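Listed below are the structures to be examined.
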Structure P
Amino acid sequence: MKRAEIRDNLTSHLKYLSVTLGDRSIYRPENLQKAEDYVFQNFKKMGYAPRRQTFIYQRREVSNVVAGEQAPGGYYILGAHFDTVAGTPGADDNASGVAVLLEVARLAQKLNPPRPWTFIGFTTEEPPAFFTPYMGSRVYAQEARKRKDKILGMLCLEMVGYYRREPKSQELIFPLQFLGYPTTGNFLGLVSDRRSKPLMERLERAMKQGCGLPTVTLSVPLGGHILPEVRLSDHANFWDEGYPAIMLTDTAYLRNPHYHGPGDVIDNLDLEAMVELVLGLVNFVGSEQ
């Protein structure tokens, strides 16, 4: 796989979502729709047969975009939300996750992975939908549970583009300050609940074999409720339905000072680190049994 090609594709996705569109919040419904259409059309160009999972939020139709195979015998999910909070171009949050999602989906078409994979662009993750039944990921996870889908694992791409190599560039929440976690923000965080820990360990191994991006892991008990900061994305809705799920993140506001603000722009992202993430995930997709 050519790193230059991956980098160019990531850059193209980031520019469209965060520069051409910018604010993709529910308050800018035309941009939210365009982001949804962009994910749909990219999946279609890759050779998938994408579908929209449509529901009503604030008297508007919004849709998750779903591509890949939901096999009765079990399937994996790679997902990222394409909406933003109001007033931000959302380059890291979460155009970075969508760009990686699309590039992994493209490369997965060439792999013939041993297990089926589904790729999902989630709508309405951000406030005011956050923590409500109208999060796109909650809609998907609850309907999957009703269908009795066998989801083998869900990987949530939540802000994966911001990295720093300066000392003390990484903040830590209590009690992680006392547990030896790094204070240099050059790593990707992998977060699981206890049920998902074996999945996280397999993902960590594949990442180390497939890329040069450092990873740091955290497994939390009780569905993360004792550490609310680890529940701040789409993976938590899969935890709540009893499915194994992992959040992959640059740790958001604990590292990125532009979180949910107008300064969340493409120039602040580390494209080389994102390329490495794509390579690590492709290695996982191609090897997970």
Structure Q
Amino acid sequence: MRNERTYGVIYAVVAYILWGILPIYWKLIDSVFSIEILSHRILWAFVFTIFIIAITKQWKALKYVMKDKKQVFYIFIASILIAFNWGLYIWAVNSDKIVDASLGYYINPLFAVALGMLIFKEKLNYWQAGALLLASTGVIIKTLQYGKIPWVSLGLAVSFGLYGAMKKLIRTNSIVGLTLETTMLVPVAALYIAVRQMNGVGAFGREHIGVILLLIGSGIVTAVPLLLFSSGAKRLPLSVLGFTQYISPTISLFIGVFVFHEVFTSVDMISFGLIWIALTIYSFSQMGLFKREVDASLVKN
């Protein structure tokens, strides 16, 4: 049992580290138009996941899900949400908004809590409600700083939060789910790539071989962390996963500030600080460290 948990921690941590350093990957191919990068990511993720399905012989699981019209509809909605999320993230990274993107993934767990309360009728305890209030204050401060809504951060948090909610309704494993999601997206992605190529502005034939290989590899960097995370999630309690998920935006934040020298003001520090405090309170409440305040009968797993 202890070995299983150890492996689970390793899988989850490696997955979040890989997600955290993704900005560097997208920066290496920022000479390619963001929507074209997204299209290649979808295309090559589809190719890679089909390969995994073939190797692991999961065709029956794939066909089983496809026979359920309701499941197909849920997967279609999920595919739209994840395509938007991927596209916005790639654009944000290559538009020097890595700090804003990392803020989005700090907000996401708390947005998921709010979503659970609104959609799945989950109840919040005192500490969780306080965490949401603190995080909301952080977002408001960020909004006042810029004089406009931090739409990149909120767009990433909302799209991934809704994607997570849809995944709760999809009854299949992560690789089958990702295969079906990319299957629904790949016709549009392939058409877009083809049109770019025919117009002479596509990456193939215009970019050097290193960029081409990185575009093809985008399918692997999409699927591998997801598979590692899935393996880790099966072996770990949610309380442990709750802490490991902050590895990714923390790495991205440091990359944005210290590698790509994005601006990080004192107001940013206050905004992020409130959200970090909120996440700490929320994580501790999940671990039962505020047990006196938690009515276990209200917690819905």
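None of the figures in this text is laboratory data; all of them are computed from the coordinates on show. None of the values given here were measured: they were computed from a predicted structure. Cβ atoms are built from the backbone, for glycine too; each structure is taken alone.
Comparing Cα Rg over 2.2 N^0.38 Å across P, Q, which structure shows the greatest value? Spell out each step's value before the answer.
Values: P: 0.91; Q: 1.03.
By Cα Rg over 2.2 N^0.38 Å, the leading structure of P, Q is Q.
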Origin of the derived value -26000 (helix-only ellipticity at 222 nm (-39500 (n - 2.57) for each DSSP H run of 4 or more, over all residues; to 500); candidates P, Q): Q
Among P, Q, structure where relative contact order in percent (Cα under 8 Å, 6 or more apart) as derived comes to 23: P
Structures P, Q, by distance in nm of label points 7 Å out along Cα→Cβ at positions 17 and 281: label with the highest value: Q
